[in-house]
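There are structures below to look over.
Quick note: the coordinates plus some simple rules give every number you see, no bench work behind them. Only a predicted model underlies this, so the values are computations on that prediction, with no experimental measurement involved. Cβ atoms are built from the backbone, for glycine too; each structure is taken alone.
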Structure 1
Amino acid sequence: MSCAEYKYLYAVDTPADLKRLTVAQLGDYCAELRRYIVECCSRNPGHLASSLGVVELTVALHYVYDTPDDKIVWDVGHQAYAHKIITARRDAFLSNRKLGGISGFPRMAESEYDAFGAGHSSVSISAAFGMAKAADLRGEKRSVVAVIGDGAMTGGLAFEGLNNAGACPRSDILVILNDNNMAIDKATGALERYLVRVSTSSSYNRFKNRLWRVLGKVPPLLRMMQKTGNAVKQGLLQNSNLFESLDFRYFGQIDGHDIAELVRTLRNLKRIKGPKLLHIKTVKGKGYTPAESDQSTWHAPGRFDPKTGVRIASAHGAARYQDVFGQTLLDLARIDARVVGITPAMPSGCSMNIMMREMPERCFDVGIAEGHAVTFSAGLAASGMRPFCNIYSSFMQRAYDNVIHDVALQRLPVVMCIDRGGLVGEDGATHHGAFDLAYFGCVPGLTIAAPRNEWELRQMMYTALHTDTPSVIRYPRGTGEGVEWRDTPFEMLEPGRGEMLRDGRDVAVIAVGTMCGRALRAAEKSSRSVAVYSLRYVKPLDEELIESIGRRFDRIVTVEDGILRGGVGEAVIASLARKGLHPEVRMLGIDDKFVEHGTPAELYALCGYDEEGISAAIESLYK
């Protein structure tokens, strides 16, 4: 890429530069911005389709509003690439999601233009309302905009924010509903059907657009019409407008790719105070044909050829853990009619779509609503079903109360499959599954399993199906060890029973889950005689095995892909102490900090529990 290929892109370093362009020139700038995003993401993978869909909206927002004084809050953050490029990070965008580079999500510490960090969905309205209320209390004149996708609008937090903000007419907040009928996969649920009804009400939309164009130039008349607008809307839509019933003035729907219309609309809305919502229609992946044609795949496509759209596949022979889960779930459902699957808007991400294709009536995509997913699963379990609820580790943090109150306290046999446990790589601190072993470990009644390979994941799912108490199965992102698992016979594994993987005389390494393979490789390279043990289940702990290790070895290393504070290493030390055993122990895992973004290999090394880190810990016991 060279500056000569672009007429406008390199003339805009900040929003102030953008404002020097005419509205007629903005369309060409948007085309160049979109091409730049495609070219950068083809080499350095990221979340492509979402950002392509909001190019015109992003440009219009920075063109009309005075950022960073005015605040734009992005929800989820997948759609913020154009925003980053416009706000003095065009060249830095080449380092997007790389170790030491800029984050793939808005981050307050990175730029004054990033008004609020957002790696998880549905936070924008609550955060923007807080900012608007702060401006009101401090007597500051400031506009605050929350940009939320229709998928994120299914999250309960979004409606909590709408409910609170709508009750405060003095707060100057604009919510922009980016309606593209997509989250990562196709949007589902009653809200999606409601938006379709609004979208297809052609009589209302034609009337509203004509009225807006005429009265937008005369604000007093527009405000007068808005006072009676709800009655008109009810007559034309034949039902109450959902957002107006929450005391938000509703405007829309408009074409989110018509830059001139966006600029005109935002300028008019900027003059109207109080809570308001603008409903825009966009196309996820807009302007890049492969992304428009397969929006789920191109949400985060990996590396690809920008000219042909041919994706460059990673070379690996082993199965992905998510696919082991998906196929095993289907196999279990075939032999047990009680088995059902639940996912909060991640059917392709967790591979539940494998079962969905054969048994759609027994799979439930509940939208971006993790807490509801857990409690819905609890209701299913209370009525005799055996739900497998799959939620990414970092997203499960949002459902913690539901796990404690609705599942564990009532000892309901919900199987919570925790995908993306441990360090996930380039998505960074908002997405690392660093805390699950610690936050689940203190909950009474949970059985917590950590498979070390594909076969163990399959057998742990089978074991959980035949256990009458709540189960957690935690596994990482990416591919497994390459062991045989498909079509292998099911076997019960005894919860709370670990195993020795390698014998030795000098040092014992106690590893959790997929850290076992790394520990074995480090042991093989070591000059010491190293024994390696797999806990298999981190709750209940195999106290008998731990005691035998403590009596046999004076030097022990524990390895876990998670936070050390409250983690498995501390539980092992406590177990040894209860038996009066006090060997020298090195705990490897994540220190008391948030870990940045980078490749998994880079982050394992950074945190000190890659193979070299384990080897160094073994040697440190002799110094």
Structure 2
Amino acid sequence: MQRPLQAQVDTTRHRDTTLAVPVPVRADSILKDSLAKLARQDSIKRATKPDTIKPPIAHAELPMDIGIARKFYWNRDSLFGTGAVTLADLLDRVPGLTMLHAGWIAAPAIGSYMGDVRRVRVFYDGFEMPSLDPRTGGALDLTQINLWSAEDALIEQAPEEIRVYLRSWRVRSTSADTRTDVSTGDQQTNLYRGFFGKRFQGGGDLQFGAQQYGTTPPSVFGASSDQTGVVGRVGWADSTWSVDAFITHVGRHRGVITPDVRVAPTADSLPGVESSRNDAYVRVGRGDPDTSRVWAQAMIVESKYDYTGIRTDSIAQPKTAKDSAFNKTSLDTSNARTQYIVTAGTTRGPLRLSATGRAFTGGGRSMLSPSVRASYMLPRLAVSAFGQGKGLDSVSRADVTAQLTPLPFVSILASAGRASDSRVKDSSFAANYVRGEAGLRVRNIWLLGGVMRRDSVRLSPPRAFDTTFVPAGDAAATGLTVGIRGQLWRLIHADVSAIRWNDSSGFYRPRYQTRSELYLHTNLLQRFPTGDFGILASAVHEYRDGVRFPTANGVAFTPGYRTISTLLEIRILSATISWQFRNILGERYAQVPGLIMPRQTNYYGVRWQFFD
């Protein structure tokens, strides 16, 4: 948090009470005194040179966050305060979304929304981050995104998909903004993170940041892994126009992840990976999507993924030329996509309108995917609509969400969506989705009940975990939801959500799933009126029923489990001490067949921000 700017006062002056005796003044001494006075004034001027706030670099638009008594929006400080190390950790709190983790932070993690692993999309600074690794089957590995570089984040829970919007960190002050984070914990986890940003008097901008972590699980579950993330920006902005170039890079070395054969005797290990992903863009913007009556942006984005594989299925004793050629075949992969994006919109009080033209090239094809968005928000009524033509996944989508609050203690939310898949050759496949929720406020607590439903669909497999997972058809499904959100007592708040599906035969989703969080968050302003102290403490209980995974050999299964985790953060001035204790009870469980999640895991560190 930046401190308010204060004028610097010279306190070194004092009143001289010594009797002055007149002496003759020489011309050269007058010159020396004048030069010395000018030097003192100049040094004082330099020492008291005020900080300057410059117009911000352009950022992407965000959709309206519509929900009853909850917001899936976090600014930079609150985002770090969630305890999320990866984007997958952040998404764990979305009802209807089942996160599939294969282990600790270095292991792959994929989100399954209503059973579909391709229904989570991420937009970073307005461009879509496609899954470029062909081995994941189109599902995005959420650990390969630099969440730590975000200025703010918003999760839009549409009826047919989850859309995550991340906007990169920006600086506005001509004083250097520096941040250093250090964390450590179990499984030999060590994480280091640093930021530097500065604006110049002419409007120029220079920023860069980096994060590196390494971790080593128990030897029975695999080898050590490490990952490096880097972001950088150069740019310029005035009160109307903005130009910047930005890059985000993720390079990883993931060791072999070994399954627990006692739980899943037929499960195979995940081979080691060396990969890197680079997303870079050049952007020109006019106006601010959050406030300007007319705004527009144009971007050119280049995304590239490089993979170096380690063959684990070599033929031990090749007998033919084909066998020998197979052993020598390289697994290395390079995949690239280019996006050309033009967006324009208007913000007029509660009304927001925008249109985007998005052209994709690469992989031997090119396509245009236009989209439109409209929203209108008043205290009692909020409406948001979104529509997009066929995207990289060959799916076009449209949805509308509305929330009505006729009374201060009653609120109703309803949304409907439709997704059409053009990959089906005989006819266009379309599925309808609906979601509804009603809330009643009793004192400071909202009691919620709702429903989620989707048509029958064909599900893509999360091949990042197991190449034997196969596509499968899934019947129409309906889920009933309940929730409790608000203030329980004094400083204690609750955020509880649960869902029960109408069947137990669905894939990639448990029939029962709950997440319950009790938390306390206060700055104790009566004791510390300057706001230089804050404390956050939370406890989270998660329960999940068993999950079914269709494979080429039948159906694999993970049993249900429950975990309890805690988070404690103490802020003093601009430094925050953080400690989280995951899976306190030491539950032995898996979210993917055979791939055991960590048992008791302590993870703690300090975040420190300062200005030069």
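Worth pointing out:
- Structure from which 2.4 was derived, distance in nm of label points 7 Å out along Cα→Cβ at positions 109 and 125, options 1, 2: 2
- Top of 1, 2 by Rg/Rh (Cα atoms, Kirkwood Rh), largest first: 2
- With helix-only ellipticity at 222 nm (-39500 (n - 2.57) for each DSSP H run of 4 or more, over all residues; to 500) derived as -2000, matching label from 1, 2: 2
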